[in-house]
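Student: Below you'll find a set of structures to go through.
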Structure 1
Amino acid sequence: MVPDPDRLDAFPNPHPARDYVIEHHVHEFTSVCPKTGRPDFATLRICYIADELCVELKGLKLYLEAFRNRGIFYEDVTNVILDALVERLRPRWMVVESTWSVRGGIHTVIRAEHGARKNHPETK
């Protein structure tokens, strides 16, 4: 079962006429490998250009914490989080990047993106 995206709360963008980049770093994200049942650890980077709404951080934290006991592959969790945030916020552009701790000598980074890139250095 996927964590409930209704945990995500939003507030009105105080500057909806301007394109500006909002970036959140989550340093203690955990989920569970569906093959081994062992915990997986990642750092998430959520970067977006808001339209009318911005994500509220407490709700984001609660939503992400709900993955702690969820068996889900790296690729899936990154895209599930992006889909939930896009559905809730309707941003102009968003990227969710997950950087996973080394497992079996392999370091993995997954990057899922929504919308067209703008000419901002942060979005490249």
Structure 2
Amino acid sequence: MQGFYAIVLLVCSNIFMTFAWYGHLKLQQTGVSRNWPLMAVILFSWGIALFEYICQVPANRLGYIDNGGPFSLIQLKVIQEVVSLIVFTVIVTLLFKGEGFHWNHVAGFACLVAAVYFVFMK
């Protein structure tokens, strides 16, 4: 179950991360933060990123094999990267109209799935 909880926390972490890194661009598009100074945008993003870390750190602790989890550090990192790209793709596709999903993105994701396979291969 620790592995499952770790992955759920990684998904939550990456949702916050995506909003922290790219959400301010959507706010700018809608006019909410168009006139904010850069420091305000940075502080806003840091505020969101705090919740990323609140999820990320326990995810790594729960998932890590030395803490009773099922994953090595490399496996945790590859899982995190795949989750990050999936979450990013879903959020960008839903929030940023005009950002299309093309065949080369599918090919890239297929390579990532292959990476997960090879990392978990015994």
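Student: Looking just at mean count of other Cβ atoms within 10 Å over residues 9-16, which of the labels 1, 2 belongs to the structure with the highest value?
Tutor: 2
Student: Match the computed value 2.2 of distance in nm of label points 7 Å out along Cα→Cβ at positions 25 and 65 to one of the structures 1, 2, and report its label. Provide the component values of the computation, followed by the final result.
Tutor: On the way: 1: 2.2; 2: 3.7.
Computing distance in nm of label points 7 Å out along Cα→Cβ at positions 25 and 65 on every structure in 1, 2 gives 2.2 only for 1.
Student: Between structures 1, 2, where is Rg/Rh (Cα atoms, Kirkwood Rh), for residues 17-80 alone highest?
Tutor: If we compare Rg/Rh (Cα atoms, Kirkwood Rh), for residues 17-80 alone over 1, 2, the biggest value is for 2.
Student: Something else about it: Looking just at Cα Rg over 2.2 N^0.38 Å, which of the labels 1, 2 belongs to the structure with the highest value?
Tutor: 2
Student: If helix-only ellipticity at 222 nm (-39500 (n - 2.57) for each DSSP H run of 4 or more, over all residues; to 500) is computed to be -28000, which of 1, 2 is the source?
Tutor: Label of the originating structure: 2.
Student: Thinking of 1, 2, which structure, once relative contact order in percent (Cα under 8 Å, 6 or more apart) is computed, gives back 28?
Tutor: It must be structure 1, since only it matches.
Values in this text are rule-based calculations from the coordinates and carry no lab data. In this text, all values refer to a predicted model and were calculated from it rather than measured experimentally. Cβ atoms are built from the backbone, for glycine too; each structure is taken alone.
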